[in-house]
Structure 1
Amino acid sequence: MDKLSVLHEEMRACRRCLTAGFDIVPGAVFRGGPGARALLIGQAPGVTEVEAKRPFNAGSGKRLFQWLGQAGWDEAEFREKHYMTAVTKCYPGKGKGGKGDRVPSKAEQKLCRPFLEREITLVNPQLMILVGGLAIKLLYPAKMRLNEVVGTAVYFPSETLANPVNFNYTDALPVQLNNNQLSINENPITNYQLPITNHQNGRFIVPLPHPSGASLWPNKPANKALIAKSVQILETIRIKLTL
């Protein structure tokens with residue numbers, strides 16, 4: 001059994017948060033294998049994700065895959081080829097008053113963090129998509145507002161990924177998109193192709209807002225423009241890296 005399959009068995013069997021007294025529904029939700037070149041990280045599964053054992057299964061998934069579809073990914077193909085996980089793997093239950101899902105606590109995030117770090121290490125993706133506030137805060141400074149982050153992307157050069165789990169923001173280089181051409185520190189990489197088998201490659205990271213229908217943020221015209229820019233960045237990366 002390969003290391004990623006062993007990890008998956010451990011995640012499915014995990015009861016750490018339940019043992020610690022957190023009111024969760026145990027049962028890790030994720031999808032993907034060792035050949036994935038893109039890794040998508042959400043916040044935590046919802047109730048329908050737990051029932052279907054499928055990340056982004058319900059309304060939030062519909063909106064997410066609308067964005068990814070605009071970037072050129074077919075939903076079935078993306079789910080089959082790439083890796084989908086979350087900051088915490090189990091359904092955290094309803095929020096106070098039964099409105100929406102509860103945001104996993106920092107303690108729960110800490111208990112689940114070793115699993116996420118092992119996933120990143122074993123998959124070692126060329127593209128990482130951070131979906132929603134908890135995932136975005138893995139990398140971006142907490143003081144940065146969502147409208148400062150969405151519509152941007154960063155790149156980690158290969159020399160910064162000796163440890164594949166590098167969320168040191170100061171190591172990241174800003175990515176610019178002009179006329180469907182990507183540049184990093186003004187060095188054009190339009191024709192740059194990362195070898196699939198070279199695990200010392202760099203990594204692009206692109207943030208997206210949470211696609212939940214409960215969030216009104218994506219509906220505002222100014223924010224729609226930022227999301228459209230993120231989609232354009234993702235499309236360019238997908239084409240240039242043949243993802």
Structure 2
Amino acid sequence: MSRMKSTSESLRRRGMYGFEDIASLKERSRGELEAALKSGSAPERSAAVRLLAADAAGDSSLALRLAGMLKTEKALYTRLEICRTLEKCGAETARLLIPLAGTTGRGRYGEHREKVSLKKTYPLPGDIIARILGKMNPDALPVITEAICEGSGPALPELLDAAGFMVFHNKELATPENAEKIYAVLEKCRENLNVFRRAVRCLSAFPSAKTLEILTCIKNQHPEAGIRAEAARSETFVAARIKSRGKQAL
């Protein structure tokens with residue numbers, strides 16, 4: 001019993017909320033719920049986020065405030081609740097979140113010496129904002145690709161991860177028009193190895209003969225071993241999807 005109590009207390013310190021937390025806040029006004037976001041109790045903060053989720057879906061300013069909490073919030077389950085809430089928001093919220101990409105999660109900007117992922121699917125973005133963007137409704141993709149085409153700085157590699165993740169899991173988004181935007185990044189950012197590598201990874205979500213040709217060329221000719229390995233991994237995904245698509249057409 002003591003061990004169970006200890007586990008329960010540990011979960012609550014990390015922001016896990018229960019029925020009683022929701023019940024204590026359920027009748028509060030929106031203003032009171034927003035005030036509870038600053039509560040010293042992590043479960044109360046989590047419950048407040050949960051109860052504000054419906055409002056955040058239609059109020060970009062509230063969504064942006066929740067996103068801002070990710071910079072300082074330490075409780076795991078509170079952070080997860082914020083992420084789940086923001087993932088359900090729309091394109092306008094995505095537009096507000098984009099400038100925050102590269103400012104949360106693993107600080108990887110400027111680093112390109114990453115190990116190639118061993119996952120059998122598109123790797124989950126390390127940046128928290130990129131992860132949220134990648135899981136949003138597909139109608140947010142035009143906002144993300146617009147920012148990719150115009151972008152630079154710490155947001156760009158993370159937005160490429162977000163776009164790749166979204167397209168990989170929503171095959172209807174793998175259009176030639178969207179692929180061309182990623183090809184353009186490869187041309188524009190050849191000297192920025194971090195961005196270039198993320199673009200190579202992103203192309204794994206765009207199965208086409210042109211993508212396959214580009215990846216094969218990079219795999220065979222790029223001077224950086226890490227880039228070549230990333231291209232080889234993307235090439236494998238693209239070739240498999242093209243093969244699968246051909247079989248389905250028979």
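One of 1, 2 was used to calculate relative contact order in percent (Cα under 8 Å, 6 or more apart), giving 22; which? Answer by label: 1.
Given that mean count of other Cβ atoms within 10 Å over residues 36-43, derived from a single structure, equals 16.5, which label among 1, 2 identifies that structure?
On the way: 1: 24.0; 2: 16.5.
This value belongs to structure 2.
Between structures 1, 2, the greatest calculated value of mean count of other Cβ atoms within 10 Å over residues 12-19 is seen in 2. Quick one: helix-only ellipticity at 222 nm (-39500 (n - 2.57) for each DSSP H run of 4 or more, over all residues; to 500) came out at -10000 when computed from one of 1, 2, so which one is it? Clearly, the read-out refers to 1. Starting from the value 20.5, 63: which structure in 1, 2 was Rg and Dmax of the Cα atoms in Å calculated from? Comparing all candidates, it corresponds to 2.
Upon calculation of mean count of other Cβ atoms within 10 Å over residues 28-35 from the atomic coordinates, which of the structures 1, 2 produces 18.8? Spell out each step's value before the answer.
On the way: 1: 18.8; 2: 12.6.
Comparing all candidates, it corresponds to 1.
Of structures 1, 2, the largest value of FRET efficiency 1/(1 + (r/R0)^6) of positions 132 and 228 (r between Cβ atoms, R0 = 35 Å, to 0.05) belongs to 1.
Any read-out appearing in this document is the output of simple, stated calculations on the displayed coordinates, not a laboratory observation. Quick caveat, the model's predicted, so the values are computed rather than measured. Cβ atoms are built from the backbone, for glycine too; each structure is taken alone.
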